[in-house]
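Scrolling down, you'll hit the structures one after another.
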Structure P
Amino acid sequence: MTSAVFDPASATIVIVTFNRSHLLTGLLTSISRMDPKPGHVVVIDNASSDDTTEVVESFRSTIGTEIVYRRLDENTGGSGGFSEGMRTAYELGSEWIWMMDDDVEVVPDGLARMGAWTPRFKSIQGRRYDYDGSEFYWQYKIAERMGIPIPFAPAGFDASGFKEMNSGCFEGMFIHRSIVQQIGLPDPRFFIYWDDQTYGWLASRRTTAVIVDEFVLRRTREIRQWDMGVRHLNASSNAYRYYIMRNRAFIKQYYRVNGVYNPVLFGLGTTATFFKELIRLVFVERTVRGTSNLFRGIRDGGRLGRDRSWKPMPPLEA
């Protein structure tokens, strides 16, 4: 808990983008309309082959804050992009780092809404509107020993306006540099998936992490979904299917290091993840093709999970 008054200039927005300059344009436009604005906007470009560089340059004189642009030599996935983005923001001296993908927009007073909670908490997740304007439900709680989200954790808020969480999402994570210093950067080895859940879990072990009843982002990309009532199941890809299974090995390694690994319960979580992906294939994508990627992920993850030389991301120097 901190008692300092929030200074918007102490915050940095970190954006990771890859070949979606049209979406990035919308996000940067929304930032130009913010009041107040952050001190910096860091854009990490995962070696895009479209006009992303030109789009970023076109906003330098109009966005109303400083843009720091990093174009990586290769596509490092969302995990590598957020790791580099957080490193850049940390080295800029940012007190608060606000992470987001390129397929969202920020509401004009979004930073003020998040900043209002900073005297009380150091790891904060805001809420999002979905593409159609409805309330987007995010699974803010995980069953820790199983390492999987609890899909039907209560969606409502009480008068406090917040709920404790033990997870995280890089589409809106708002985190203080002191927590980043303690747990280090996001782990780029994930490439995609489970990286933000793991990072949020690590943060929740060092501070009271919360999701607050503040709508600060709006999703701008429509995704094919299966409507399950309180939540949706989104379409995915072969790469997603591979990494969602392979990266269970990295969660297991982090659990081992932190003394919470239970092979039986974690194995149940892995099994549940596998069958959830089968359900996603059948009911959202209307196919059974793609199951080979799940099995490849399990195979490669088994090898990674047996690597006793594995080390977590190290803390950062103050």
Structure Q
Amino acid sequence: MATLKEGTPSKAAVIPHAAAAGGAPRGAKGGRFSSPRSRRRLLGLAYLAPALLIYAFVVLMPAVQGVQLSFYHWDGVTTATWAGFENYTGFFTDATLRQAVTHTLFFIVFFSILPIFLGMVSAALTARKDVRGASVYRSIIFLPQVLTPAVAAVVWKQIYAPEGPLNSVLTAFGLGSLTRGWLGDFTWALPALGLAGTWAAYGLCMVLFVAGTQNIPGELYDAARMDGAGPVREFFTVTLPGLRGQLAVVLTLTLLGAIRVFDIVWLTTKGGPGTSTITPTVVLYQRAFSNPDVGAACAIGVVLALVSLAVSLVVVKLSEGDD
């Protein structure tokens, strides 16, 4: 058996020296947070902390309070009473709320599907060949995006007025029998607001789609034309596949706009005449402020938030699946 020579340090004596030479243990002073990468991470969190605190105070805390209040009956003054899921079942039992949901489906057609279709057509026409004056045309169509919803609502309220431009044009062309107070008509008030929404959303859809077509390589169009593709086939084989990203963005924005539409309805008809143009957001506003039932209003807000989140996730998943 080998023996240690005198003056030779043992293995047990060497280990502490190695530990001392290797640095302090993980988590000790000057260890875990002493590296430049860790310091940069902490510095980034320090910069984000004020914004995160403000976001939590302004958004997250009210959201949590809203979910909590949705399970109570409360008029904003007296003591709240437990309601359970009664405020949520109102979507199935309340006739006004059911009608508001059906109007949302109607607005989806005019605020989302129709503008997307028109934007796609405009993009396809300008992608196939240069159109003289296209920039002026795009600027005019995009103009509604520059206006605030309040201004757009006032403009359309004047257009649809009994003595407004629309009835004046109809009278000038001998169609006076068709004139009416459009926003006061139980049958035509909802389509009239829908057309106003199409006008407002069309410009955004067109600009995004036109920008997307400019990123599609011209060689793809040349190849399609060499194969004898006409405008329709060229659209479905080249233009549409190249606009998947823009389509996902536009679909998300327009669907959320249709679900949460409020400004143009409230500033023109306030949900009337009767309840012919009422929407869930108008019902929410009325129950929160006009005839206070804060719990029911919070329940409507929670449902709209969940539906908006679900729509966004579905559109993102579909776009990723296509890719």
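Any read-out appearing in this document is the output of simple, stated calculations on the displayed coordinates, not a laboratory observation. The structure displayed is predicted, hence computed values, not measured ones. Cβ atoms are built from the backbone, for glycine too; each structure is taken alone.
Taking 10 as the value of percent of Cα pairs over 38 Å apart derived from one of the structures shown (P, Q), identify that structure.
The value was obtained from structure P.
A value of -20000 was derived for helix-only ellipticity at 222 nm (-39500 (n - 2.57) for each DSSP H run of 4 or more, over all residues; to 500); which structure in P, Q was it taken from?
Source structure for this number: Q.
One of P, Q was used to compute mean count of other Cβ atoms within 10 Å over residues 41-48, and the result was 10.2. Which label is that? Walk me through the numbers on the way to the answer.
On the way: P: 22.8; Q: 10.2.
Clearly, the read-out refers to Q.
Compare relative contact order in percent (Cα under 8 Å, 6 or more apart) across structures P, Q and report the one with the greatest value. Intermediate values should be presented prior to the final figure.
Working: P: 19; Q: 26.
Largest calculated value belongs to Q.
For mean count of other Cβ atoms within 10 Å over residues 153-160, the calculated result is 18.1, so let me know which of P, Q that is.
Going through each structure in turn, the value belongs to Q.
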